[in-house]
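Enquirer: These are the structures in question, set out in turn.
Since every read-out is calculated from the coordinates, none of them should be taken as a lab result. The structure displayed is predicted, hence computed values, not measured ones. Cβ atoms are built from the backbone, for glycine too; each structure is taken alone.
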Structure I
Amino acid sequence: MRLHDYAPRPAHLKWLLDSDPAIRWQVMRDLTDEAPDAVRAERSRVATEGWGAKLLAFQSPAGDWGGAKEDRGLLITLYSLVVLMDLGLEPASKQARKMIARVDQRLVFKWHNNRPFLHGETEPCINGRILGIGSYFKEPNDELASQLLDEQLEDGGWNCEAVLPSAKRPKSRRSSFHTTICVLEGLLEYERAGRKSRAVSKARKRAENYLLERRMFRSLRTGEVIDKRWLRFSFPTFWHYDVLRGLDYLRHAGIKPDSRVREAIEAVIERRHQNGRWPLNLLHLERIPVGMETGVGRASRWNTLRALRVLRWYNNATDRGPTGC
């Protein structure tokens with residue numbers, strides 16, 4: 001399957017570049033191959049302009065984003081930190097250093113014996129994200145990474161229900177796509193922060209195969225689509241898995257695409273509107289203090305950027321030689 005017709009056209013690139021610095025620098029890096037100095041200069045603006053600056057401004061002196069009345073632990077804070085990573089806030093910037101110092105020094109899980117926020121808690125889906133946040137903005141947490149490796153299930157993925165089972169049902173032995181993608185992203189950041197090891201690489205490979213063996217969205221047993229919502233794309237993703245998020249992880253991790261992603265790639269193409277842009281298919285119930293997209297059904301710069309770079313990743317691999325696709 002060749003995807004040359006899906007290469008970004010000048011009008012699409014102009015529309016993407018006429019946006020926030022967080023979009024622009026990633027377009028320059030991933031789609032237009034600008035010089036590294038130009039990409040770095042644009043990326044530096046995330047801390048002082050647009051969505052990045054606005055989100056940073058919502059952090060309280062106590063280090064959180066949800067406020068004292070937040071009734072879901074520190075989830076709004078967690079999601080805000082993940083989005084700052086997605087925006088590409090430079091960890092070395094003074095704004096990022098101030099932000100993560102507040103988190104590191106002041107935030108704790110009160111219900112978990114006042115455990116520091118960056119040390120994680122009990123659920124792998126949350127701990128995967130926290131591992132990524134700490135590795136990206138501050139330093140890798142070896143203890144948290146080891147905890148996640150110990151919790152990997154036989155099928156190669158992770159599931160929060162395997163750690164915190166409901167009182168009415170036994171621990172799950174089957175992995176969750178949602179939890180698995182959160183842990184994979186965290187382990188990738190952990191490795192890139194200088195903690196590459198045989199154990200972590202093996203765990204990531206097993207989890208990547210968990211996704212790939214299921215064609216990124218199908219039941220291994222029946223071949224049926226596990227959840228049709230995974231074929232609808234949103235941003236931010238929060239804890240939710242979808243096909244575009246899964247493929248973008250594989251691209252970011254440098255995985256060479258093979259025949260197991262072909263159907264998922266076709267699903268991405270099918271979501272493109274006639275104007276060459278990808279819409280925002282849905283919004284999840286979770287929230288952060290800053291809105292970034294215009295509305296469900298309307299053209300989404302985040303989805304368009306991610307879809308185009310996923311298609312480029314796939315097309316470049318097929319251009320270089322056989323991949324079984």
Structure II
Amino acid sequence: MTIPFPAMPIPAHPACLSVAPMMDRTDRHYRYFMRQITRHTLLYTEMITTAALMHGDSERFLAFSEVEKPLALQLGGDDPAVLARCARLAEDWGYDEVNLNVGCPSDRVKQGHFGACLMAQPEVVARGVEAMRRATALRVTVKHRIGIDGLERYEDMERFVSVVAGAGCESFIVHARIAVLQGLSPKENRTVPPLRYDDVYRLKSAHPRLHIAINGGITTLQQADQHLQSVDGVMIGRAAYDQPFLFALADNVFFGETLAPPTRRQVLEAMLPYLEKWTAKGLPPHRITRHLLGLFAHQSAARVWRRMLSEQALTADIAITVLQTALNDLPAKILDARPQAA
């Protein structure tokens with residue numbers, strides 16, 4: 001598979017390409033899997049509420065494998081003092097960035113007074129950012145929408161960013177859709193509001209010293225490259241989960257990697273001992289294998305692969321056997337195909 005890309009310089013910022021934080025998706029097992037495909041793309045945790053960190057099992061929420069780095073912790077919260085404590089935890093655990101969620105539109109998040117509803121209160125976000133910056137040397141970033149109900153104009157977003165940037169935030173990830181907090185579900189909010197990429201480009205032009213990344217509706221590396229002509233970073237969400245192997249070329253194209261991109265066989269060979277290790281600790285194999293379902297997306301083996309994992313990987317021994325069988329029985333021309341950038 002040969003994919004044409006224009007020549008481009010190697011971006012200096014580590015977040016020129018990232019995988020979006022996704023609830024029930026970007027856990028440590030998915031991130032380990034993605035690291036077998038791309039070593040340099042910035043990965044994010046699922047959103048973790050500050051209350052969960054303060055009152056729950058911090059190791060459960062924060063533990064990760066060193067191979068997952070560079071890695072950002074995304075927080076949901078609005079209390080500056082608590083956000084500062086969580087930012088310190090992020091630094092203590094070895095994260096590379098702490099990100100504040102100002103984009104989630106769910107009712108549960110809104111009731112907790114964080115997520116997208118905070119776009120109506122930029123001063124609250126600014127106080128949280130300032131507290132986190134004082135508490136940690138980590139990069140503090142904000143992920144937000146281009147607007148919410150009643151604050152849908154470009155000027156409203158620009159004011160939000162200006163206020164938060166005044167508190168010292170230098171990096172913003174902008175989902176290029178508004179969040180409709182009344183009348184749309186979180187799933188609908190990912191697709192129904194129209195994309196407004198030009199507003200994000202305009203924001204970058206207005207704030208050249210800020211690092212502005214774009215998110216929303218981006219499904220290929222070609223699209224990512226096109227956006228990088230106008231902004232500093234690109235974040236890919238659902239496509240990174242449903243078609244993870246599209247990132248096989250990411251390191252070569254965006255980070256100047258000279259090693260050959262991985263094959264699907266190499267990815268599975270790396271995941272086999274990982275599956276053995278975790279199932280030996282009692283982890284249900286589905287917690288890992290569910291993340292592998294999209295590895296053969298758009299390949300002739302996709303349906304067989306999904307059936308193998310979905311119908312057979314019920315116990316640890318069977319799950320391990322399924323991966324071994326796949327390595328032996330799936331077509332070598334698919335397992336060993338190595339994408340190349342022209």
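Enquirer: The value -14500 for helix-only ellipticity at 222 nm (-39500 (n - 2.57) for each DSSP H run of 4 or more, over all residues; to 500) was derived from one model only; which of I, II is it? Mind showing how you got there, number by number?
Expert: Details: I: -14500; II: -11500.
Label of the source structure: I.
Enquirer: Still on this model: Looking at structures I, II, which one was distance in nm of label points 7 Å out along Cα→Cβ at positions 281 and 297 calculated from, given that it came out as 2.7?
Expert: Label of the source structure: II.
Enquirer: Moving to a separate point now. Please state which of the structures I, II yields 20.1, 58 when Rg and Dmax of the Cα atoms in Å is computed from it.
Expert: II
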